[in-house]
Structure 1
Amino acid sequence: MRLDPLTQAWTIFSASRPIPPAFGSVHDEPAKESPFVAGREHLTGPPLHTAPHPEWRVRVVPNRAPILRVEGDAARRADGFYDRMDGVGAHEVVIEDSGGSAFEELPLPQIEQIITAWKTRMLDLMKDTRMRSFTVVKNVGAPAGERVRHSVSQILAMATINPLLQRKLQTARDFYETRKRSIFEDILYEEVRTGTRLVYENNGFAVFCPYASRAPFELVVYPKRQCPDFHGLTAQETIQLADVLKAALGKLNRALDHPPYNLMLFTAPTRGLRGDHWTTIERDFRWHIEVLPRLYFRNGVELATGCWLNCVWPEVAAAHLRSMELAE
């Protein structure tokens, strides 16, 4: 059993987990007609952002079935014994390509445009002072929640701080108050120092399989520069992030034959409403990305205990991923 230092969740490693995976390659899934290809712009509505190019390659549009909306009251209210609030937020779709290419198959300049779109839309959504937290989610394959076979990601803004981010923020702050160091800095130092779980790195970022990986071949992307906010990404770091994402996802696809996965970006919430609460966040928290392959159903043991079950040790997964050649 291994403990995730950020979330305090345990992972049970056991070789008795069924193999092969329950879910196969996303290439084996039946493809439906995509509304996101060029020529069908009327199906998605007016763009909120378009990457500069003679013919668009990256666009951001409102989600036509949003789980949160800007209309409503962001105040929390009592509902008898319980608490409730309106579903205030924003839900947008980033169309990452006008054709049918997968994210990791795109040229680096286009991946940079996608990253820039994430950053640009977050900055715009922050103008609404009700919005507290922001995330990017990318679902690949039906087991990961993908509804249409197309390279897209989603930007979600919430009028509250979700529990997972809250837990990471609290852990980071407690660690800093005790040791006067960032937990992210210590994790990154350990992974680069040992190298046993390191998959890929450049001057700006490192990709590794986390010590308490929740699923086989889970990946985490850490920036090497301390910064709590994804929107603080520099132009040079945008280029470097595009490189590590293309390399890491390419290696993952070659190792597991294009598995379904969720990509999740975590960034610090807005600050200012409770300035005293965030006195060390610039030094203790660091934005980061997690890539979680979806190879199995979550079973009753995991749901009942809150622990994850994993049959592949991260050291083994990282060694195999390092051996995967990068695409030309």
Structure 2
Amino acid sequence: MLNLIFAQLINGITLGGLYALIALGYTLVYGILLMINFAHSELFMSGAFVGLGVMTLLTSATVATKYPAMAPAQHFFTQGGTAGLISMLLITFLSAMVVVGIMGVATERFAYRPLRHAPRLAPLISAVGVSIFLQNAVLLWISPQQLPFPNPFGDSVAFTIGTTSISTLKVVIVVTAIGLMIALDTYVSRSRMGKAMRATSQDREAAGLMGIDINRSIMLAFFLGPALGAVAGIFSGMYYGSIVFNMGFIPGLKAFTAAVLGGIGNLRGAMLGGFVLGIAEALGSGFISTGYKDVIAFAILILVLIFRPGGLLGESVVEKV
């Protein structure tokens, strides 16, 4: 029994890391614009497809045969041991983060900025429209079928506790998620642009009067959030072994649940909410039924909204009249 509990906890922490990375994107945008970017789930999906494309380009023998100039690099990435693996992963993740981050900036510029002063329902509808567009673009232009996603770490085990083996991939997911959260929190708290983002979040008009470039701060939030979602998308493909055009819908809703659970607009709360939700889902799947994992996730959302609308780390804000 203890081994089963421990194994499910490890699975839950891994899932929580994925949810937390996606939730950070939701909470970044909400913190500045007070809107839910429902297209974020499709940017997470786009990151998985960009990552697969880059990884295929770097490691495919077919590509190296067609373009002989790439043969030495392909040999290094596939046969270069630890150095080749790390180099290939860094290029894959950085490429996906930059591409998807630019997609996030383009989404803000053309779909949300023209509606910035419109009623709140307008940007929400625009976000749903962008989500549908991206999902169908991948469906029509790439593939309607599930595509296999390679796991560069294979079946390697990082360490074993008792009878439970913890794979290298799970360790990398959790460590990367926590590391990126700490880096983002430090950047937002201490850097010049991070302070500009916080000022924009608190009062856009006053921040503009103080000389802060409001559009630049908002664009940065729309770059960083999707970039982190791209990392989660690649890890999701490695973890589950495949990707598909509609893979972002359920994880996106669960990441939104995690953001609300931790306190929407709070970066540390998003991370905490992701891990709590992941662990609850894994324990529910292990001891009740896998069919109830989605029910558990959204039941938690309902309970939080009823009993603690501000989330675990959120603050109740009193609106003065």
Structure 3
Amino acid sequence: MTNGRVLVTGAAGFIGRALVADLATAGHQVRAAMRHPADVFSRQVEVVAVSDLTRPVEWRALLKGVDTVVHLAGIAHAGPSIAEEVYDRVNRLATAELAAAAQRAGVRRLVFLSSIRAQCGPAAKHTLSERDSPQPTDAYGRSKLAAEQAVRASNVPFTILRPVLIYGPGVKGNMARLIELARTPWPLPFGLMSNRRSLLSRDNLIGAVHLALRTPETAGETYVVADPAPVSLAEIVTALRAGLGRPPRLLPVASWPLALALKATGRHETWERLGGELRADAGKLLGAGWRPQVQTHDGLAAMARAHLAGNG
């Protein structure tokens, strides 16, 4: 698939900014859709305003002259404070409206960024793959799965990506809090935290988007996206502290007191995210030609260095 004009929604976000810049560098004509347009990209990027997805969007104008679409915009996993109907409106219905408009406009490929949470909860007892029957456990996951179903029903040529937790410079949420914890001089009680979780470098995700845009064989397919080797919490903190120029300083403390404390205070999901297993197999995407360029340890260390330098 040759380079052409690509519409990127959610262009102002953690993934969107990096993706837009990378697509422009690769020679694509990029139309970057943002709620609050800002001068953050090179001059060859066309920045356009898009309304809040809680209301219907006039997609037809945004799709004029567009060959491909990468749909990133939506509500990220934000916990129980967001009502289920809001997740449904933004993540499912807005995606359905975009997919239908893209089909009518003759778009040649819609790449939809879903989530591993469309098929599982915060932890899983077995290694996840596309062969698993989706069993989302919260409103966010259900809205992402429903959005996938809407994309498939639209008859637009599509590729669906289901990434695990994404990291990179500028990350927010739990990973940002873990960087701050790694910056402290104290020993941390994670030496025996051997549970393994799959992570995904933002750069590796961008590589998967490039593959989906250029490879006809990815049309109509859904892919789990994860760095090849899952890592333990102890390995994550070790990599972060290496990036900060510090030794690991991990104490071999049993994990059950932390698990007990979190569960006793109603934070069972927090424990599942921290101490549970979530391993994902990206073998299908690797078989399609994806070649991740960033090794997890190196990517985590680089993220911590960027954070320390004020670039994250």
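Coordinate-derived values only; no laboratory data. Because the structure is a prediction, the values reported are computed rather than measured. Cβ atoms are built from the backbone, for glycine too; each structure is taken alone.
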Of the structures 1, 2, 3, report the one carrying the highest value of mean count of other Cβ atoms within 10 Å over residues 220-227. 2
Among the shown structures 1, 2, 3, from which was the value -24500 of helix-only ellipticity at 222 nm (-39500 (n - 2.57) for each DSSP H run of 4 or more, over all residues; to 500) calculated? 2
1, 2, 3: which one has log10 I(q)/I(0) by the Debye sum over Cα atoms at q = 0.21 Å⁻¹, for residues 156-227 alone, as calculated, at -0.87? 2
Output the label of whichever structure in 1, 2, 3 has the greatest value of distance in nm of label points 7 Å out along Cα→Cβ at positions 36 and 140. 2
Who wins on relative contact order in percent (Cα under 8 Å, 6 or more apart) among 1, 2, 3, i.e. which is largest? 2
